[in-house]
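Since every read-out is calculated from the coordinates, none of them should be taken as a lab result. Worth saying up front: this structure is predicted, and the values here are computed from it rather than measured.
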Structure I
């Protein structure tokens, strides 16, 4: 099975990762995990003020803060995995990665924003569930 794990560096990502590793039927030695992290785009003025190389370096450093601990954790387990990061809105990048990888499932952590928060800001998890054509597992 190919699984996309959405990673934002929160404690909910850690819980989702732990859930995957403790359930060999999901992430056993014959399965693949694609860890996906999305960096929000910076305003164009920032890019022009500091330069594309500085922005790319900054974004790479920020992505590594999220992905490096996940790599260390997965290296300790008998799991096939890849990590990638991209720039864009989180739900779009997660859905795009899942489609490109021909994933069978998306796993992600979530936390409640409450009714007002979901109404005003929207929820990445909610948007992934709505946009996905494969199962989405939310781990709380």
Structure II
């Protein structure tokens, strides 16, 4: 069980962990030990998340979201497999917590009277400048 908050906990069948060898430097250890963690969360099939949260999570996940509706998090930050597992689970929990927060609805407001008047004055001034750009005619 992975607890997200007091109400939401993810079941073990929704999470799949696989371990692979990390890329980058690590000496002789890097070729022998599989320390990188790939955490896969079956988000689309999860009964614990409401539909609006799944939609927000999909938008937050971006390229981490697969075509099957799973969220894949890869961690190879440390040389410890256990620490990488903790980091991956914490990142998943943080992402779901962020998706739980519904965005505020924007309330449309009218422009102020002063801003409308300034805009019209600026348009008039600009039109004046442009009208003075024409040919100069002789005054005789």
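A few comments on the model shown:
- For helix-only ellipticity at 222 nm (-39500 (n - 2.57) for each DSSP H run of 4 or more, over all residues; to 500) computed as -15500, the structure of I, II it came from: I
- Structure (I, II) behind the derived value 36 of relative contact order in percent (Cα under 8 Å, 6 or more apart): I
- A value of 57, 25, 13 for semi-axes √(5λ) of the Cα gyration tensor in Å, calculated from one of I, II, originates in structure II.
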